[in-house]
Structure P
Amino acid sequence: MILPKVRDPRFITIRRGGSLTDEMHYLLALWAADCAEHVLHYFENECPEDKRPRQAIEKTRLWAKGIIKATESKEAAYYSNKAAQGLTGSAKMAAYSAGQAAVVVHVPLHELGAAAYAIRAVIEASEKELIEYNKQRENEWQKRKLPKEIRELVLEDEINRNEICWNVFLI
């Protein structure tokens, strides 16, 4: 479970009574897609013919550009998660990361799920003595990719939800 019991109103869209603007929502989705794509090779190396996680990432970006409806991205998330079934390790985590990115369109708080699963993919792919080093590198990469408009929001979210996100974020 990566979602908090009480939702932060900064991650609820204005039309649903929160304070999240559409522009910020799009940026959260695009950042989540970047996080998922950064580790997608773990899935594609194991399942080169299965395009479902890549399609989930693409649908996330298309939604953020206003090209498709949220329902298409949410459906792609379902199929990305189905692609993870039966897998283990980094491939499974990468598929889940893509699925989380695709549901940011519905629940913006899934942005951190995409990032956390991406870090877990890196951890799973790492040799034991390199886990902390690779985890740190992935955390740093994700932070560099954060647009300035959402940087503070996401970094505070990492602090608030690190424990329910397997303590993968370096706080």
Structure Q
Amino acid sequence: MSNKENSPETSNEERGLLVARVFDAPRELLWKAWTEPELFKRWWGPRYYTAPVIRIDFRVGGKYHYCMRSPDGKDFWSTGVYREIVPLERFVAVDSFADADGNVVPATYYGMDPDIQLERQVVVTFADLYGKTLMAVRQAGMPAGRGSEFAVAGWGEAFDKLAAILADSHPDVGSGR
């Protein structure tokens, strides 16, 4: 895999982010990485962060509630509702920061930029690309600046973890089969 394929492509759209990467894995495996809580738990969050709680009710109208734990033990919760699901192609959710009980809270609850919208649309797409998968995450409601830079870095590190898990879990991934 070339360096370009191994690093996320990013852009900062008007009050939002686009992070994309080509994974040397079939689309079905990337889909499972988002829809199966035990697999999701293994890659969610930046390097050195863990995901001790992942609840996913993956259906239109279903909710999710995640906890991402920093290396120093600080928990960052998020919640959302799935608005659209097209199996193996895309899903759309409305995402928010949350407390441990699942109540929506502003970004300032975690000391983040007050300009981050309370609810942000997230669109995740999956496309076959010559035996590999292009996965893209579009996240609206993120203002340009330091917070967006941290978000892009976090997504990149999470994608690194995901790529490693897929390669370790599925021996044929990365072999060109």
- prompt: 1.2 is what came out when distance in nm of label points 7 Å out along Cα→Cβ at positions 100 and 124 was calculated for one structure; which of P, Q is it?
  reply: P
- request: Give the label, chosen from P, Q, of the structure having the highest value of distance in nm of label points 7 Å out along Cα→Cβ at positions 52 and 92.
  value: Q
field: For mean count of other Cβ atoms within 10 Å over residues 20-27 computed as 17.5, the structure of P, Q it came from
entry: P
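On distance in nm of label points 7 Å out along Cα→Cβ at positions 116 and 148, which of the structures labelled P, Q is highest?
Largest value of distance in nm of label points 7 Å out along Cα→Cβ at positions 116 and 148: P.
Please state which of the structures P, Q yields -7500 when helix-only ellipticity at 222 nm (-39500 (n - 2.57) for each DSSP H run of 4 or more, over all residues; to 500) is computed from it.
On the way: P: -21500; Q: -7500.
This figure was derived from Q.
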statement: The value 23.4 for mean count of other Cβ atoms within 10 Å over residues 36-43, derived from one of P, Q, belongs to structure P
message: With log10 I(q)/I(0) by the Debye sum over Cα atoms at q = 0.15, 0.22, 0.28 Å⁻¹, for residues 84-155 alone coming out at -0.52, -0.98, -1.22, pick the structure among P, Q it was computed from.
response: P
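Read-outs: derived from the displayed coordinates by stated rules, not from any lab. Every value quoted in this text rests on a predicted model; they were computed, and no experiment measured them. Cβ atoms are built from the backbone, for glycine too; each structure is taken alone.
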